[in-house]
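Derivation of every value follows stated rules applied to the coordinates shown; laboratory data play no part. Worth saying up front: this structure is predicted, and the values here are computed from it rather than measured.
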Structure I
């Protein structure tokens, strides 16, 4: 993959401080085959290439892994490009921490405070990656709007059930908000729907602002912008860097 080329597309949506790119999976496959073009392998570092090849060749898991890596690398590259740095995808290393959250390493970005914080989400049709300034919190989640939520509805708190009954938000809106909020903290929801209660829902011109109370940090409430582009529900949790932090 040549310098300057992107597999993903810029997605101009959400807060100005957050850069989002997306990959439409249907455009990456032909004749129901999930094996990506060989050129995509060139986007990986040596270690990443080993991991990719360790996955079953042509499997949906291998494709999912690769497209996720590409989306994350490219959102970092696009973020760097806005700051005057041209990077190749294999200049960016994507790692997963012990909680399962992705983070980037790139020595070429040391002059701008290091790489951005990143987040990833995908479903069967689209992969989305987000990036924001180092030191901020960013979490993103996307689901198809027709996802079944009957079982999930049973895990809602009484207040959340009231939000749904009053049509202030759907069950899926609340779930996506919780997923985005937990990703922003780098822990993930992991099925613990009730442990991350929604504190408030506010209607905005472009969507909803849903505040999620943290289960891991008492008193912390995370704002999530929930949007409804096309046939999806998209949650973006962004908290600006604490300029007073040491």
Structure II
């Protein structure tokens, strides 16, 4: 007889979580961002253990897969943002542990939404060293606090080629997750045995999304990728704002 739950989560909830992670992974594998948007506001409604602990861990095989698949297009200059990502990650982990997550999430969401609106008007954001440093810190903070670390760096790379955007963001996120996010959340007590079990259960959905996303790329023109990135970033900010204010 099948167990009614897995790691304390009812089986029907696990099925919903798998579907969400699959769609989010496929979206991220095709345009560079997406899993955080799909997962952060929805999985937290199912069980708090999914966000940020489990989703941070399950993001790793996805970003590694994308980085390896498009390794010839990596902009290695993005590595200069790794130290500032550490600063943002530490701040985010501290806020999660001390209960200051809600206010920070609201500020992050408002900032992302403002950046999207600004870039749709006359502001042109490009991956200059300064912008990379700022985006690295913002990515660390928002990724650790709200599980949506992609938008700050994605906005910075929106005018780069789609392959460069996907490969560079995936490389940056892979390094950041291994070096900063997982260790800091573990030290803060956010990641434990239960979060690890949930992440393991979601890995199959990540690989399925990675495979589907690979076949979606050929149908996406560069400009569609850019607007897709901005749409995902704006949607993630709006959903996060609504979830925190209601």
Structure III
């Protein structure tokens, strides 16, 4: 029994390390890339890779290439492998400083939030208001288009078209969810042109009355360990700012 538990934990740790390295490098991960971190042979890592691939968490783009995460792998990473996420104090201070100047209108607060969120995450930000049925603020689209996944012209055009069709995007952002931050990965978004993307969404409210959503749109390879706490923190700051307007 002990061996089984230890092996399972090791398997999870290797999956987490593989996904984290792929998020940072955007290149297929080989057994040699991982083995030193775990003091295991590359043959052992290859066996574990094969098991993770068989379970649908990793894929091998080419026969001789390393592995890349699948949507199922990212989903497991987000749901089970990221724990006790916390934004660094300097990033919290940076966010607070952005809101220091006087804000007298709700529209200004929402527009500023879209700018801050994009600057902090380096992805596209979207801020919606429930009473605006076809309007939202967004920033950072160029940041997504610089990612390796979107160098393909066809994928780039599909993403831009999706952003221009505001109702479709708002349909995703305004879906009901109970979590403070909800993450949609790949096919979970429901549109083929967004299969290579991920969308993280949070609510913001005033006196327990839901007002709207703030979201981050990026590649499925987004840095979830930074995006999720940033989104949660900024939504809380926005609520405080709106309470003072």
helix-only ellipticity at 222 nm (-39500 (n - 2.57) for each DSSP H run of 4 or more, over all residues; to 500) from the coordinates reads -7000; which among I, II, III: I
Computed -0.24, -0.69 for log10 I(q)/I(0) by the Debye sum over Cα atoms at q = 0.07, 0.12 Å⁻¹ - originating structure among I, II, III: I
